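Take a look at the structures below.
FYI, it's all coordinate maths here, none of it is from the lab. Here the structure is a predicted model, which means the values were calculated and not measured. Cβ atoms are built from the backbone, for glycine too; each structure is taken alone.
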Structure I
Amino acid sequence: MSTALLDRLEELFTGQGARDYLGEEVSMATHMLQAADRARDAGATPALIAAALLHDIGHFTGLVTGADLMEGTDNHHDEQAAAFLAQHHGPEVAEPVRLHVAAKRYLCAVHPDYFEQLSPASVYTLSVQGGPMNAEEAARFAANPYAEDAVLLRRCDDAAKDPARATPTFSEFRDLLAGLLRGGDTVRSC
C-alpha cells in the first residue's frame, strides 16, 4: 500500500482542494469530505465512501480545470478522476466516480423535482455537461451495474455543500483508502 499516494491525495485536499469550489459556499476539500461523510452516514460500502471522498479530484488532474468548467468548457472531471482512481483502485471505486455527472443528468431526466434541488452552480454545470438525459441515455445509464452506486454518490455530492456542517478531516479516511488500494501501487501524476 502506497503511503506516498495517500500523502499526495492529502496534499490535494490541503493545497488545491482548500480553494473555492466553483461557485459553492465551501471549498473543494470540504465538499469532498462532506460527501464521504454523507456516504458513511448513509451506510455506504467502504468503496463507495472512498468514491464520494475522491469524486471531484478530476478537477485537479486534467488539463482543463474546474475554473474552465465554470467558464463553459466541460473539463470531464468525472472521466479524469475515474482514470486516475482506476490506476490504484478497483471499479467499485472508479466507476461510480466516472458516472457521477451522468447520475446528475439521469436524475434530472427521471425525477423532475431533482432539478429544483440543485445549487445554482450545479444547474450551470449541468448545462455545460449535456443537460438532462434523453430517454435512451437514461435507459442505458440505468442498465449500468454501477448506476445505483453512482446515484447514491450523486445524492451525497449534492448534499455536501453545507458551510455550517461539521466536516471530518482527510486523515479520518486514510485507513479506509489504504485498505482499498491495490498492492504494489506507485504514485502516478495526479
Structure II
Amino acid sequence: MDQAYYLLHKPFGYLSQFISNQKTRRKQKFLGELGSFQDDTMAIGRLDQDSEGLILLTTDGLFSEFIRSKKIEKEYYVQVDGIPTEIDLDKLREGVSISDQGELHTCLPAKVKLLDPQPDFPKRIKPVRDDRHGPSIWISIIVNEGMFRQVRKMTAVIGFPTLRLIRVRVGDFHLNGLNPGEYKEITEQELRDIAYLA
C-alpha cells in the first residue's frame, strides 16, 4: 500500500486545502500546517472555514472518487438557532431546494433526527452565541451529496440557521477519539473492510 490515507479532525478556522499561492490568503490557516504530509496529499471533499470535523486525506485519486460518490453517507452534527419541530425536519427528509452555483437544486432526501442527549463538544475557539440570544439544539443530518455549504443552506431554508457544524462520519469512518488538529492513518485492513481494497 504505497498510497497514503488519513483521517483528520479539521479545526474551526482552517481551509480544506494544503497551501495557497494567493497573497490575499497569507493569514489563512491550511491543513498542511497540522502535520507532515506528502506533497501530493489532497483533501477528499471540503469543509468550509467555519465548519469542523472529519475530513479524509489521500494521495489516491481513485479513493477520492470512491469517497465522494453518492453511495457514501456523510453525517453532520449541527447546532441550529431555534428548536425545529418534526414537521420542520420532515422538510429536510423530503428534500429541500437550495441555491447551488446560482441555480436552484433540490437536495436528495436527508436522514434527520434530534440528538438526545445533546452532544458535549469542547467549546469552539470563536464562541457560538449563548442561550441569552434564544434556544438552540443539535440535530444529526446525513446526506449523500456534497454541494458547497449544503447543510448550512438546508437548515437556513427551513428557518433554523446553522450555528455550529461538525462532520462526525464519512461512510464507515468516524471522528471518534480524534481531537481538533489530530490525524491518524487509515490502515490497509480498514480499506479492505469498506471494500475499497480487494
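One of I, II was used to compute mean count of other Cβ atoms within 10 Å over residues 32-39, and the result was 25.5. Which label is that? Here the read-out was taken from I.
One of I, II was used to compute helix-only ellipticity at 222 nm (-39500 (n - 2.57) for each DSSP H run of 4 or more, over all residues; to 500), and the result was -17000. Which label is that? Walk me through the numbers before you get to the answer.
Working: I: -17000; II: -4000.
Answer by label: I.
Comparing mean count of other Cβ atoms within 10 Å over residues 104-111 across structures I, II, the highest value is found for I.
Upon calculation of Kirkwood radius over Cα pairs in Å, for residues 40-95 alone from the atomic coordinates, which of the structures I, II produces 13.9? Label of the originating structure: II.
When distance in nm of label points 7 Å out along Cα→Cβ at positions 48 and 112 is calculated, the result is 2.8; to which of the structures I, II does this value belong?
Working: I: 2.8; II: 1.7.
The structure behind it is I.
The value 49, 39, 37 for Cα extents along the principal axes in Å was derived from one model only; which of I, II is it? Label of the originating structure: II.
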